[in-house]
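Multiple structures are listed underneath, in C-alpha cells.
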Structure P
Amino acid sequence: MDSTSRPDAPPDHVRDLAEGCVRFVERALGITLDYTPETLPLLDHWLRTGEAREKEEVLELAAPAAGAYFGEVVRRALGDARWHAPAGAPAAWRLEYEHVFLSFNPVGVALEAALGEHVEGWATHFQLLPVDRETVEEGLERTGGDVREEDYFRLAVRYEVVEQIVETLRALATARNESERYFGAELYAASVTDTRPRALH
C-alpha cells in the first residue's frame with residue numbers, strides 16, 4: 001500500500017493521531033486545537049508538562065500525536081506538501097513539498113520539542129537541495145539570532161523556521177522561472193539514501 005498521501009489529505013492514521021492530539025490537549029488544558037499556527041504554543045505547553053514527559057509509554061504516544069498535528073498545521077497553513085507516512089514507522093515519516101525541495105519529519109520535531117534536546121535518527125533536519133542551502137542558511141541566520149536556546153526546539157519556533165524556508169525557496173523558484181517544477185515522491189525516497197550531506201537544523 002502506498003504510504004504517500006495526496007497534498008490535500010493526510011493518510012488516515014496520520015489524521016487519527018492528529019485528532020488524538022486535539023483530544024489529549026483538550027482533556028489536559030480545556031482548549032480545543034483548531035489546526036492553526038496560533039495553537040502551537042498551547043501544544044508546546046502540553047508537551048513540556050510532566051504528563052507528557054515522565055512516562056516513556058506516554059511520550060511514545062504523545063510525540064507521534066503531536067507530530068501528526070504539527071505536520072497538519074504546517075501542511076494546511078503553508079500548502080503544497082504531502083505526507084510520506086508508512087504505518088507503524090513514525091521515525092520514517094516526512095512532509096514533502098511538491099514545488100520546492102524541502103522535507104522533514106514532524107514527529108521527530110515534536111519529540112525534540114517534548115524533550116528540549118536534539119534526538120538522533122528522526123530526520124528532524126530540513127532536507128534541501130545543495131544549490132538552495134546557502135541562501136536558506138543566510139536567511140535563517142539573519143532572522144534567527146534572537147531565539148533563546150530554551151525556545152529553539154519549541155514547535156511554534158520550528159513553524160516559523162519552516163515558514164521562512166518555504167518562502168525563501170518559493171522566491172528562489174520564481175527568480176529562476178522554476179515555479180512549475182515538481183518534486184515527486186520517488187525523488188525524495190532517493191534523497192534519503194543519498195549519502196551526500198543535506199542536513200540543515
Structure Q
Amino acid sequence: MKNLLNYQSSEYDCGPTSLTNAIRFLFEREEVPPLLLKQIWVMGNDTFSDGGEMGKHGTSKASMRYMASWLRDFGKVCGFPIQAEFLELEDTAVAPGSRSWECLEKGGCVVMRCVADHIPHYVLLTRLLPDGEVGLFDPYEEEPVFREPGRRVVRGKPRVMNRAVRYELLNREDEADYAMSALDTRENLLLWRTDKL
C-alpha cells in the first residue's frame with residue numbers, strides 16, 4: 001500500500017521530509033527498509049543557525065549529495081531497486097530534454113531546492129502535467145497565497161501532489177515561490193525505481 005505524503009514536523013525539516021516523501025512516493029509501505037529511513041533522518045538537518053543551533057538552518061547541499069551516493073550504494077549492495085543522481089547548477093533545469101524531466105517521464109521523482117516565501121526550501125516533484133505544469137508536493141502545511149500566476153493548489157491527491165507549477169517558473173533565477181533561484185544555489189536529487197524502467 002502506498003503511504004500518504006508527509007508534512008514537516010518543524011520549521012526546518014523540509015529536506016528529510018521531502019526525501020522521505022520520495023521513498024513513500026516510489027515504494028509501497030511494505031517494501032521500504034527501516035535502515036533507509038533512518039539514514040535519511042540521520043543525515044538531514046545537518047546545518048547550524050547563525051546562533052549556533054544545530055539543525056535550525058535546514059539541510060545542506062553536501063548532505064543531499066551524500067544521500068544520492070548512499071542511496072546508489074544501498075541499492076547496489078542490498079539489492080534494493082533504487083537509483084539516485086545529484087544535480088547542481090545549470091544541470092538542474094526542469095524542461096523538456098533535461099535529466100529532471102526525463103526522470104519524471106520515467107515515473108521517478110525529484111527532490112528540488114527552491115525558494116518559498118524568500119526562504120530556501122525543499123519540495124518533491126512527482127508528475128509532468130498537461131499545459132506545461134509540474135505536479136509537486138510541498139511539505140510545508142499552509143494555505144498558500146500566490147502573488148502571481150503560474151502556481152495552483154491541488155486537492156485530493158495526497159499520495160502524489162498538492163501543488164501544480166508551470167515549469168518555466170521553476171527555472172526562474174529570482175525569489176518567486178517555487179523558483180530554483182540563483183544558479184549557484186540550485187540542487188536536484190533525482191530518484192527512480194530500477195525495476196520499473
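Bear in mind that the values in this text are calculations on the coordinates, not laboratory data. Source: prediction; values computed, not measured. Cβ atoms are built from the backbone, for glycine too; each structure is taken alone.
A few points about this structure:
- Here mean count of other Cβ atoms within 10 Å over residues 18-25 was derived from just one of the structures P, Q, and that gives 19.4; the source is P.
- Calculating Rg/Rh (Cα atoms, Kirkwood Rh), for residues 66-177 alone for structures P, Q picks out Q as the one with the greatest value.
- helix-only ellipticity at 222 nm (-39500 (n - 2.57) for each DSSP H run of 4 or more, over all residues; to 500) from the coordinates reads -8000; which among P, Q: Q
- Identity of the structure behind 3.1 (criterion: distance in nm of label points 7 Å out along Cα→Cβ at positions 42 and 82, calculated), options P, Q: P
- When distance in nm of label points 7 Å out along Cα→Cβ at positions 74 and 130 is computed for each of P, Q, the largest belongs to: Q
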